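Below, each structure is written out as structure tokens.
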Structure P
Amino acid sequence: MANEGCRIYLITPPAFDPLAFRDTLASALDAGDVAAVQLRLKDVEDDALIAAIEALRPVAQDRGVAFLMNDRPDLAVAYGCDGAHVGQTDTPAAVARKILGKLTLGVTCHDSRDLAMEAGEAGADYVAFGAFFPTATKETTVQASLETLEWWHELMELPCVAIGGITAENCGPLVRAGADFLAVVGCVWNHPDGPAAGVRALNAAIAAS
């Protein structure tokens with residue numbers, strides 16, 4: 001996940017049937033530039049996670065899109081993913097770094113410059129700030145600021161991801177503030193004209209920002 005200007009970081013819906021979802025994911029990735037797909041399924045058994053990895057990982061990797069696991073660096077390594085993303089209450093970043101080896105590690109840092117710097121020191125390949133807008137995907141207790149993005153972009157080389165309620169309509173300030181990636185869920189999967197249209201709309205908005 002090199003920095004090539006602001007790009008889409010696509011997170012899977014909170015629930016789906018992996019086999020049925022393969023074509024949906026393929027249509028979204030074929031619609032325009034997407035840097036990464038994160039598999040994020042909460043409160044499911046390992047067998048379900050593994051089934052989802054095996055169904056979706058080839059769809060992403062065959063298109064040159066990084067496939068990342070949420071929370072589970074062990075499964076990322078065991079099942080051929082490109083890396084993992086951990087939160088502040090998941091596997092500690094330094095431990096995840098050891099598990100992942102050279103694979104990609106991302107770390108949630110909310111709106112904290114200190115947490116972001118600690119993540120970088122622990123070996124993170126990118127840090128994630130958010131939530132920037134209200135979101136129905138998960139409970140949010142932190143409102144992230146554009147100033148944090150701007151500060152990070154100006155002083156740090158490590159890429160940053162903006163997350164939380166991002167849409168084609170509101171992403172402009174985040175792009176201009178220096179976000180390297182926009183992590184999105186609903187604006188793609190719930191787009192009224194389908195996920196492919198969601199990807200096209202977000203890429204157009206990024207390009208226009």
Structure Q
Amino acid sequence: MQYPALYKYLTKDHAVSLLETGTVRIGTLHEYRNIELHGTEVGDHGEGTKQTICIDSAHSPEDIANHPVLSSFIRAEPGATINISNVQFRLQEISSDYYVYSMSEAYDPDIAKNLDCDACIIIKQPLLFLSSIDKCLRGIAKLKNEFLLERCQYASRTQLFSGQHRIFPNIAHQSHPALIKENKYYYQREIRAIWEPIDTGIQPMILTCPDIAEYCEPFNE
């Protein structure tokens with residue numbers, strides 16, 4: 001996805017390090033579950049998860065096979081007798097861990113204040129900026145595929161699905177769990193760069209990517 005510019009909220013010291021030496025911190029998806037460390041503006045116990053509650057019916061193996069939720073729980077051979085009526089299922093989806101670099105689609109002084117940041121960097125060329133980080137990260141970590149740059153979707157992590165009554169999860173809830181945030185964070189307008197690691201047990205890391213400084217500058221209101 002293309003973005004003309006993105007914004008990164010930082011402390012002044014970290015902003016200077018980024019602009020002068022290309023130093024950035026790459027976080028992980030699962031670390032943001034630690035509210036005690038990150039606070040409630042950054043931390044979220046449910047980070048990387050979503051739940052679909054399904055109340056529905058099925059009366060044939062085909063009903064099961066074609067159902068987006070029931071097929072996750074039940075397997076039925078052709079010709080089997082099926083009689084499921086208004087049964088509740090809960091589908092819990094938990095994302096594996098990813099490397100994450102978070103930015104914002106717009107500048108808002110309230111975001112900086114709530115994040116306890118006293119500086120903001122404008123990333124004038126996001127794809128070149130992130131491609132430079134990508135190159136540095138691949139020199140240290142084993143990664144799958146290319147990085148993903150996507151807008152966070154704001155919705156309740158728990159949604160109802162009932163095909164019988166035509167109640168479906170909203171579009172935001174249908175996104176990957178790693179891109180869902182609760183509605184209360186909507187004002188942050190977060191954009192995430194995400195890298196999928198090959199190894200498990202990943203940790204946040206500090207990278208020095210000198211090239212990135214040419215793609216950003218201090219943002220002054």
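Numbers for the structure displayed
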read-out	value
Which of P, Q leads on relative contact order in percent (Cα under 8 Å, 6 or more apart), largest value	Q
For 1, 6, 13, 16, 16, 14, 10, 7, 6, 5, 3, 2, 1, 0 (P(r) over Cα pairs in 5 Å bins from 0, in percent, calculated) the corresponding structure among P, Q	Q
Of the structures P, Q, the one that -11500 was derived from, the read-out being helix-only ellipticity at 222 nm (-39500 (n - 2.57) for each DSSP H run of 4 or more, over all residues; to 500)	P
Which of P, Q leads on mean count of other Cβ atoms within 10 Å over residues 7-14, largest value	P
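Bear in mind these aren't lab numbers, they're just calculated from the coordinates by the rules spelled out. The shown structure was predicted, so the numbers you read here are calculated from the model rather than taken from an experiment. Cβ atoms are built from the backbone, for glycine too; each structure is taken alone.
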